[in-house]
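*Asks:* What follows is a set of structures for review.
Where a number appears in this text, it was derived from the coordinates with a stated rule and is not lab data. Because the structure is a prediction, the values reported are computed rather than measured. Cβ atoms are built from the backbone, for glycine too; each structure is taken alone.
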Structure P
Amino acid sequence: MNRGISRRHMLGWGLGAMAMSNRIFAAEAGGFPVKPIRFVVPFAPGGSTDLLGRIVGRHMFPKSGQPVVVENVPGAGGNIGAAQVARAPADGYTLEIGSMSTHAMDDGLYHNLAFDPVDDFQTVAMLAFVINVIAVSSKLPVKNFDELLAYIRANPGKVNYSSGGIGSHNHLTLALLAKVANLDIVHVPYKGGGPAVSALVRGECDMFAGGASLLLPYAKSGQVRLIAVTEPQRYEGLPDVPSVSETIKGFKVTNWYGVMGPKGMPADRTELLNDEINRITALPDVAERYKTLGMVRDPLKPAEMHAMLEADRKLWSGIIKSMSIKPE
């Protein structure tokens, strides 16, 4: 939707950007960060969370001389890494590259978590909304979504799909599709999106649902086929790939990634990190990278991100309960 931009709005944005820049400069001059910042990625290397952590991390607080160290801590659908962050000092030096799966989905799936995925964390900044795509191995004899549905129904229990783990976004996207379309497909969990995509590319698994960033390189080389997007409308960057909702009315699965910290972080440090991350995601080279990866920037404030997280948790808790999914 196009909206007119008044001179007053332009002035407001300009003043806001100046204030953000001044806060970042003052923080670096005043001593934060004085040691490396740790980005915990709760999945294996090669997935969208890992990629985003490295894209953003290399631009953080450049004048400070302090690096961002990306550490992959996979396992239990992202819960092992998330638990480390929940228990870390609330000083802004240990942050998580969080996702919808770990913080909005797992609460309805794991009943003995060592942490609360919402209440034990401070929302810091939104990194990106990710275009979610269903892909199939090039070895599967289907060319489009309707052919995929027909093939699965003709071969019940013989088509499988990989995921980044039990309760991951990849898992629940296709589990939901199986429920609403009455499909008999087999789940094969891996420890992260990267290994799950590798299994698809090698032909060990037939299907995968995940961020376009993971799948586009393999689609371009012909190793996988992009069958459908799970957003309500087609994505402008993939105009020939239909939406699932064109065949299954009302089907919708979105996905996002954001930075989370331990509960109790000082408000001024949280705001500073929010400013810095929003500055980075607006950089021209990062914006261009997002475009090629099928990612969309949304610079939410911490309170806005928290409200979104609460709403997503409520939504997915209901969906998971209706599907009777339990961790294996």
Structure Q
Amino acid sequence: MFAEGDPALRFLVADEVGLGKTHVAKGVIALVIEHLRRIGDERHDIVYVCSNAAIARQNLRKLVPKGIEPLENIERLTMLPLARLDAGNSGQPGVNLLAITPGTSLKFGRSTGTFTERCLAYTFLRSHWGADVMSPRARRIFWNGITAGDPDKRLRSLERQYRPLIRGSLDGFVKLLDKVDEDRRHHGRPSIRSLFDEIVDGLAWKRTFPDDLLELRKELIGEVRRVMALVGITALRPDFVVLDEFQRFKDLLQPDPGNFAAELAHHLFDHVDPETGRATRTLLLSATPYRMYTTADEVDGDHYADFLDTCRFLYQDPKPVDRLERRFAKLRSALMSVDTLADAGV
């Protein structure tokens, strides 16, 4: 993993359920931290990715080495700008270990997220556009749907709490928002500010949110949440990423310009530390993920194709995977003919 010369960067541990993959991951995390400390690295960022939030919280405690506190209050990348990541100090490295789930941190769709996410979105936009833009009518965009207590008061209270915490992230947020606007203009769509103004104008004299504005609201908040996730992920310097039961989110393994979740995930997988040039190491964990063959009536995909995709991710080089595919083709040909394996060149 940290060998001189040309170290491997991606690894797979696959066995049956209950044979100790989590213990293996804990041991590897401890070795990674030990190695980074030995070479004088002052900050270690470790990300655990799991498909289930409850299991992620449970396993996070199992994975963390003794004496290290994980970032348990941050479960979504969108909220990471609020975290004070430990940069370490002389003689005492900082360890940032957090768990995320693809469904809440990487895959957004048209969801408006949680109330706290929308409060953070409000904080960023208010800091960028100015307080005068956020009229009581405009604030409805962020608290609509919340019925308990006084949601507008809660929104303003959280904004005051979040405001000093995002100062270091605001410039990055603005730059990324500008990129989103540039892409939207390229596709003939209104800017985020224009979308916001359209919603605010449409809410005039309305006691309830009209259905057409609800769709625009989803679009607006969805775009801002994506920017917040990018702000959060760029704040990380992942040294080690663990993907638990990776076959549940196999669509994240291959880069895809049309898949924002995969784009975010590859910010983790493909990260290279700008100061040291050290690339992220990634560990895939899974119960044996592939069966030997796929029947015609299966609806959960082609196991052989998924296996090759996993190999492409691990190798990061098409050549060995092409060789493997050719060898399998020869093996299949031999098994279906009278040739021996030697005759088939396997």
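*Asks:* Quick check: -13000 is what I get for helix-only ellipticity at 222 nm (-39500 (n - 2.57) for each DSSP H run of 4 or more, over all residues; to 500), calculated from one of P, Q. Which structure matches?
*Replies:* P
*Asks:* Quick check: 25.1 is what I get for mean count of other Cβ atoms within 10 Å over residues 45-52, calculated from one of P, Q. Which structure matches?
*Replies:* P
*Asks:* Matching task: 0.98 is the computed value of Rg/Rh (Cα atoms, Kirkwood Rh). Pick the structure from P, Q. The partial results should precede the final answer.
*Replies:* On the way: P: 0.98; Q: 1.04.
Traced to structure P.
*Asks:* Suppose you compute mean count of other Cβ atoms within 10 Å over residues 157-164 for every structure in P, Q: which one lands on 14.2?
*Replies:* Label of the originating structure: Q.
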